[in-house]
Structure I
Amino acid sequence: MSQIAVMKNPLSALGRRSISMIQEMGRIAIFFYRGFVHMFSLPLQISKIVQQIHFIGMKSVFVIVLTGASTGMVLGLQGYYTLVKFGSEGLLGAAVALTLIREMGPVMSAIMVTARAGSAIAAEIGIMRISEQIDALETMDINPMRFLVGPRLAASLISFPLLTAIFDMVGIFGGYLTGSVLLGINPGIYFNRIETSVEMVDITGGFVKSLLFAAIVAIICCFQGYYTHTRSQGFGARGVSLSTTSAVVISCVLILVTDYVITSFLL
C-alpha cells in the first residue's frame, strides 16, 4: 500500500502544479482585463500616463541607443564575413535592416526595458503592497488597479513601439558604420538594399510585436508586485526581491515565446 502511495505522489504533485499554473494564468488574464478597462476609465489620468512614459520610455532611451548601436555593429560585422564567402556582401544592408526590424529590434528593446523599468515597477508596487499603501488606497475608496496599473499599461503601449523604432534606426546606422566605414562597402549600395528590401509589412510586424511585448511586460511586472504578499517563499523584503526576479524572468521568457509564435503567423 505504501508503494502505491509513493507511485501516486509524483502524479499528484504534477497535477497540483498544473492546476496551480492554470489558476495563475487565469488570475493574470483577469488582471490584464481589469488593467486594460481602467486604462480608459474617465477621467483619464493624463498626468500619470505622461509621468510613466517619462520613466518607462524617456529614461530608457540611452540604454536602447547603446544596445541598438552595439547590436547593429555586431550584425554588420558578422553579416559581412558571412556574405563575403558567397560574394554577396552588397546584401549586408538588407540583412541588417530586416534582422533588426523583424526580430532583434522588438525583442531586444523589450528585454532591455524589462531589465531597467519592469524590475523597478515590480519592486515599487511590491513595496507599496507590503507597506500597506495599496490597502490605504482601498480604504480611501481609490481603485488600486486604476491608480497603479492603468497608467503603466498605457505608458508601455505608447513607449515600446517608439523605443523599438529608435533601436531599429540606431542599429541600421551601426551596421552602416561597420559595413561601410570600417569594411568598405559602398554606402549607396548599403542604403539602396535597405530601401528595396524592407516592406511595410516588415515594419508593421515589428510594431505589432512591440505592442504585445508592452502588454506582457506591464502586466507581468505589475501582477508580480501587486500580489507580492501572497508569495509562500518569503515575506517582506524577501518577497519583494522574489517578485522582482520573477517579473523579469517570466517577462523575458514570454517575450521570446511570443516572438516565435507571432513570427510563425507573420511569415
Structure II
Amino acid sequence: MNTPQVTTLTLNNGIEMPQLGFGVFQVPNDETQRAVEAALAAGYRSIDTAAIYGNEEGVGRALAGSGIARDELFITSKVWNSEQGYDSTLRAYDDALERLGLDQLDLFLIHWPTPEKDLYADTWRALEKIYADGRVRAIGVSNFQPEHLDRIASENGIVPVLNQVELHPSFQNREVAEANAARGILTEAWSPIAQGDVLADPVVVSLAERHGKTPAQVVLRWHLQQGRIVIPKSVTPSRIAENLNLFDFELAAADLAAIDALENGGRRGPHPSEFNA
C-alpha cells in the first residue's frame, strides 16, 4: 500500500520528529491496540500517549505486533501531575517504559505545570537526568505558559524541545506559540480540530470544497503549513487514514489568513495556570 510521506521537523537537540502523529487521548485501553494498529498500517509512525490516558499497554501491544523497526517509530508519553517531583518522576518513567514494553522513549513530557504543587522545576530536573543518561531521546513539556517556561529556563539547563498545548482555529494560543518560538521550542497542537467543533464553520467548509478535501484535512493542513506538530485522534480506520492524507495539496496564503481569522478565544480545556488536579 502506498502511504503518504509525512514531513518531519527538527527539534532543538537535532532529533527529527514526524510533523503528524496519532493521539490516543480518551481511547479505552481495550480499543487502543486496534486503533494504533490501524494508524501504523495507514502510515503513522509517531504515537502520542500518556500515563493518565490508561492505555500505554494497548499502545505497547500494537507496537510489539507491528513488525516495524523501533528506529522507524517515534513514541511520546507524559508524566502525570500526581507523579511530579524528582524521584517520583524517575519512577514514573520506568513505569511508562514497562507498560509500553520499550527500553527507551523518543519523547517524554511533563503533562501539566500544576503550579499549585510547585513541583514542575524538580520534575524537569528528573527529565534532564533521564536525558543525560541517554534513556530518552528528547524531553519537553505540555500546557506550559510563558512564565512556566521561564522558570525552568532560569533554574535548569536544558530547553524543552516542544510544548504541547491546546491550539485550533478558534483558540490559536498565540502568546504561548510566540513564546515557544522565541525560545526555540516547537509547538505541538492537541485538540487540533477542536474535537470537531470547527469543521462545520462556513470558512472551513468552503475551503474544503475548493480543494476537494474534507474540513478536517483543511484544518490539519493549516497547522502543518504554520510549522506546528499535530496529533489528531480517531478510532475509525477510514478517518485515521484520511487524517494522514494531507501532503498532496497546499493552502494559499489567503486560505491560511481566512482560518487565522476564526480566532475567538474559544479555549475548551482548563487554563494551565489554574489546573492543579
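The maximum of relative contact order in percent (Cα under 8 Å, 6 or more apart) over structures I, II, that is, the highest value, falls on I. Here the criterion is mean count of other Cβ atoms within 10 Å over residues 89-96, and among I, II the highest value is seen for I.
When FRET efficiency 1/(1 + (r/R0)^6) of positions 33 and 177 (r between Cβ atoms, R0 = 35 Å, to 0.05) is computed for each of I, II, which one produces 0.55? That value comes from structure II. Quick one: Cα extents along the principal axes in Å came out at 53, 42, 32 when computed from one of I, II, so which one is it? Of the options listed, only II reproduces it.
A value of 9.7, 29 for Rg and Dmax of the Cα atoms in Å, for residues 73-112 alone, calculated from one of I, II, originates in structure II. Computing helix-only ellipticity at 222 nm (-39500 (n - 2.57) for each DSSP H run of 4 or more, over all residues; to 500) across structures I, II gives -11500 for structure II.
Rule-based calculations on the coordinates, nothing more; no lab input. What you see is a predicted model; the values in this text were computed from it and never measured. Cβ atoms are built from the backbone, for glycine too; each structure is taken alone.
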